[in-house]
Structure 1
Amino acid sequence: EKHSDIAIVLMDIMMPEMDGYEAMRDIRNQPKHRNLPIIALTAKAMKDDKVKCIEAGANDYLAKPVDTNKLLSLMRVWLYR
């Protein structure tokens, strides 16, 4: 199966062409990726931005600049569930 070796996705929200929200919705629409952990990374840090990320399919959210220790901690949480 194509892409079956993907363990986690770090999704930037601000991308050209397709934004991270649309990309996460596309990932979630694929049955094989419904349970794939997605951590959204965004320069926007407003409260409703987190809600928007979760609604689009993210499991978690980190505001930029990313704290490396927080990112590693979140990755451990989602990779070993």
Structure 2
Amino acid sequence: MAIIINIDVMLAKRKMSVTELSERVGITMANLSILKNGKAKAVRLSTLEAICKALECQPGDLLEYRSNDEDPQVNSSLSR
């Protein structure tokens, strides 16, 4: 199971830079990068709420579920 965070998609739709989002949400560029690159193990609801507020979107616009069968990257990491 993989939960994908599609921040890049919403940033493009809103024509907003990562730097601007970082400033509006109040998280570091490093932490935002971890979220964008799928390296985060968890996301606080307060962070998700702040991102949604800044991007004027719903959590479902950012989060996507993919089963392991659909994501070869997840499959390869599970077989290690």
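Work out which structure the value 49 belongs to, where relative contact order in percent (Cα under 8 Å, 6 or more apart) was derived from one of 1, 2. It was calculated from structure 2. If you line up 1, 2 by volume of the Cα convex hull per residue in Å³, the top spot, with the largest value, goes to 1.
Please state which of the structures 1, 2 yields -15000 when helix-only ellipticity at 222 nm (-39500 (n - 2.57) for each DSSP H run of 4 or more, over all residues; to 500) is computed from it. Derived from 2, not from the others.
Bear in mind that the values in this text are calculations on the coordinates, not laboratory data. Just so it is clear, the model here is predicted, and its values are computed rather than measured.
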